[in-house]
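Enquirer: Below you'll find a set of structures to go through.
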Structure 1
Amino acid sequence: MKSVLLIGMGRFGHHLCRYLLDQKNEVMAVDKSETALEDVAPLVTSALVADCTKESVLKSIGISDFDVCFVCIGDDFQSNLEITSMLKDLGARFVVSLSNSVTHTKFLLRNGADDVVHPDKDIAERTAVKYSSDNVFDYIELRGDYSIFEVSPLKQWIGKSLRAADIRARHNISIIAIKSGDEFVINPPADRVINAGDHLMVISHKKDMGRIMNEFK
């Protein structure tokens, strides 16, 4: 459980708030609109109607007490940037800011953001990858061009054990789990046989997975 400050209760802020609460975090939600806080006020640890572009407001909150500060003001980049910068100046431990463009991301990272989220871009990319192939069931982007893919096995893997298929050495991808019906095996043993209906959870560089995708065609 972490102590979280969430500034900006627009659509993304609301979704993030509810998921943070599901994970049993303590959340303080702040927005300059009372209406934006109405539905989450009974759920969060505390809710505050205030304009966080004012340094005096941020000082009164006690920024250094929070493990993570989220700035989720997607419709006003100037305010997003100002708040991000002031949070870091006031001793915030870790600041995550919402970004709508590559240019915004660069400015945010240069002015105090420890990390940046791009919800529209991330969802669009995940959707494109997932629905561009019948053999990709899900996709999670990691750092450094690495991702986790849920895929069908290639024909040449079916009926072979993980050891015999030698997938890591031949394709430079690692199978971290196998889903087969209701069964879900994490870190499957080397003698686990790959079946036609299996879903393989693999971690891979996008370039290496691209070569696998070409073999499905």
Structure 2
Amino acid sequence: MNQLNAKTIFFDYDGTLHDSMAIYFPAFSKAYQALVESNQAPDKTWTYETVSKFLGQTPKEMWASFGSDISETAKQNASKAIGNTMETLIRNEKANLYDGALETLKVLKARGYKLVFISNCKTQYMKNHTEIFNLDDYFDLMVCAEMYDYAPKTKVLENIAKDFPKPHAIVGDRHHDMEAGTAHNMIKIACTYGFGSSDEHQEADITIDDIKELQKIFI
């Protein structure tokens, strides 16, 4: 396993540390079915594969992919419903981190790396997960898209990356992460076990099949 030189590591969350489908798929399915039953959306059968493509996107990006079939008000209400259902599932301990995720964060922190949480999620979502998994024990900074009006990660990093020592690395599963890393001259590590396709990982410097591999990459 190649070892890489970095001092700060920026982490995506869903599809990188958190196996989101355990809570996202039932929440999305329930909200979309409510839209169908109220005649606000066309009936459609959703699969894990099709729904997983929304993970890593901001709510604005996700709903934009539906075009004008659903009104903006309906989208906002459905988005709120998804968030509420996921919050209930999180508090009922249905959320799952990937095996070894917290162990890896603990090891990297003990080795002196600065760790930054950067996700396209909502603020309350980040807070809920922080409370359940004590994420603030590991991260030096935690930011999410809602805190920056859902700006892309490339823009968010313009505000925060300068405050952390270089070299920088970014770990994620979607094209948003790879594009942000390229824009800011970061080492880019793509998680093949997440929700992105191989096409989205073309800009990566290295790919990993398990989050625990980072313990061998960052010594």
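We did not get these values from a lab; they are worked out from the coordinates using the rules stated. In this text the structure is predicted, and so the values were computed from the model without any measurement. Cβ atoms are built from the backbone, for glycine too; each structure is taken alone.
Enquirer: I have 22.4 for mean count of other Cβ atoms within 10 Å over residues 117-124, calculated from one of the structures 1, 2. Which structure is it? Present the calculation step by step, with values, prior to reporting the outcome.
Expert: On the way: 1: 13.6; 2: 22.4.
Answer by label: 2.
Enquirer: Further, regarding this structure: For the read-out P(r) over Cα pairs in 5 Å bins from 0, in percent, a value of 1, 7, 15, 20, 20, 16, 10, 6, 3, 2, 0, 0 was computed from one structure; give its label from 1, 2. All intermediate terms of the calculation are to be shown ahead of the outcome.
Expert: Working: 1: 1, 6, 13, 15, 13, 11, 9, 10, 9, 7, 4, 2, 0, 0; 2: 1, 7, 15, 20, 20, 16, 10, 6, 3, 2, 0, 0.
Checking each candidate, the match is 2.
Enquirer: Turning to a different aspect of this structure: Computing relative contact order in percent (Cα under 8 Å, 6 or more apart) gives 13 for which of 1, 2? Provide the component values of the computation, followed by the final result.
Expert: On the way: 1: 13; 2: 30.
Structure 1 accounts for this read-out.
Enquirer: While we're here: With mean projected area of the Cα convex hull in nm², for residues 149-196 alone as the yardstick, tell me which of 1, 2 scores highest. If you can, show how the numbers build up before the last one.
Expert: Values: 1: 3.2; 2: 3.4.
Between 1, 2, the highest calculated value is found for 2.
Enquirer: Taking distance in nm of label points 7 Å out along Cα→Cβ at positions 13 and 77 from the coordinates of each of 1, 2, which one would give 2.7? Intermediate results must be reported in sequence, preceding the final value.
Expert: Details: 1: 1.9; 2: 2.7.
The value was obtained from structure 2.
Enquirer: On to the next question. Determine which structure produced the value -10000 for helix-only ellipticity at 222 nm (-39500 (n - 2.57) for each DSSP H run of 4 or more, over all residues; to 500), calculated from the coordinates; the candidates are 1, 2. Kindly include the intermediate steps, with their values, before the conclusion.
Expert: On the way: 1: -10000; 2: -12000.
Checking each candidate, the match is 1.
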